[in-house]
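Got some structures for you, see below.
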Structure I
Amino acid sequence: MTIAIQIFWGSIVLGICSVVHITIIVWSISLMKVLGPKLTRYSAKVRLSVLLGKAFGFVIISHSIQVWILAFSFVISTAIPHIGDAVYFSLTTYTTLGYGDVLLGEDFRIYGAMASVTGLLNIGLSTAFLAGLLSKLLPWDRP
């Protein structure tokens with residue numbers, strides 16, 4: 001694949017993963033708005049634990065789906081022939097650990113790097129989402 005084609009397809013997969021992630025976050029926010037008022041009879045610690053736990057669970061599910069999307073894209077593009085290696089490579093690349101024991105050929109290096117960009121952007125979004133949720137849920141002493 002040429003560099004332009006790698007960037008194009010990498011951007012498409014990045015877009016798909018980001019749409020999945022944003023959709024799951026928006027859906028979980030909607031769920032929190034419904035679930036939150038039902039938990040008012042419980043202590044603040046229980047309410048915080050339940051809401052934050054559910055939000056964290058949705059974030060983990062979203063990232064897992066994205067790793068699988070990336071893995072399938074590596075198999076479909078013939079960059080990595082076996083799904084097990086593709087999942088492993090996708091996970092280590094998505095999280096930017098990149099151990100280097102599974103490598104892509106020259107025709108797929110930029111495409112593989114796009115998986116890192118996908119992870120950086122969506123993990124950053126998850127961090128912002130969870131930090132924002134915490135700031136709304138923690139009982140701060142406000143004047």
Structure II
Amino acid sequence: MVVVSLTAPLLIGLYHNKLIFKHFSSEEKASEVLPKIFNDIEMNYNITGLYYAKGPGSFMAIKISYIFLKSYAIVKNIFLKSADGFYFNNNQPIKSIGKMYFIKKENSIILNSDIQNKPIDFSLPNTIKSKDFTNDCVPLYILPAV
């Protein structure tokens with residue numbers, strides 16, 4: 001299962017043999033919709049592992065998702081792996097606050113207001129490649145100075 005909850009809409013994909021076969025999308029807050037969707041999924045499918053987008057993005061969405069997914073992985077004794085959000089939007093800018101955007105350059109994530117590429121929506125990969133994910137699941141809490 002893959003979870004991307006950095007901004008709305010929240011995306012969840014179910015995979016079998018590394019290929020996506022079902023997806024969910026919601027504009028609701030992660031704190032409200034994650035338990036509902038997971039409950040529905042558990043009634044019909046066996047979750048054997050989790051992959052998620054660890055940031056950057058909405059601070060609250062990242063925090064809620066991480067706590068929920070990490071707790072779920074511990075309780076169910078399954079793995080949790082992560083990738084940064086740029087993996088899910090073709091390395092395009094990710095909206096931060098105001099006119100600021102997160103940009104990934106040479107494995108560093110910086111804030112920039114002068115972007116050349118318009119941000120694109122996040123999407124779920126058609127296939128899961130485990131090598132693209134890491135066991136380091138600590139969220140990327142990058143907060144701009146206010």
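Derivation of every value follows stated rules applied to the coordinates shown; laboratory data play no part. Not measured: the values here are computed from a predicted model. Cβ atoms are built from the backbone, for glycine too; each structure is taken alone.
Structural remarks
- Origin of the derived value 10.3 (mean projected area of the Cα convex hull in nm²; candidates I, II): I
- Sorting I, II by FRET efficiency 1/(1 + (r/R0)^6) of positions 82 and 122 (r between Cβ atoms, R0 = 25 Å, to 0.05) from high to low puts II first, with the largest value.
- Which entry (I, II) yields the derived value 2.4 for distance in nm of label points 7 Å out along Cα→Cβ at positions 2 and 18: I
- Structure from which 33 was derived, relative contact order in percent (Cα under 8 Å, 6 or more apart), options I, II: I
- Entry that produces 12.0 once Kirkwood radius over Cα pairs in Å, for residues 50-105 alone is calculated, selected from I, II: I
- Computed 1.14 for Rg/Rh (Cα atoms, Kirkwood Rh), for residues 10-73 alone - originating structure among I, II: I
- Looking across I, II, the calculation of helix-only ellipticity at 222 nm (-39500 (n - 2.57) for each DSSP H run of 4 or more, over all residues; to 500) that yields -7500 traces back to II.
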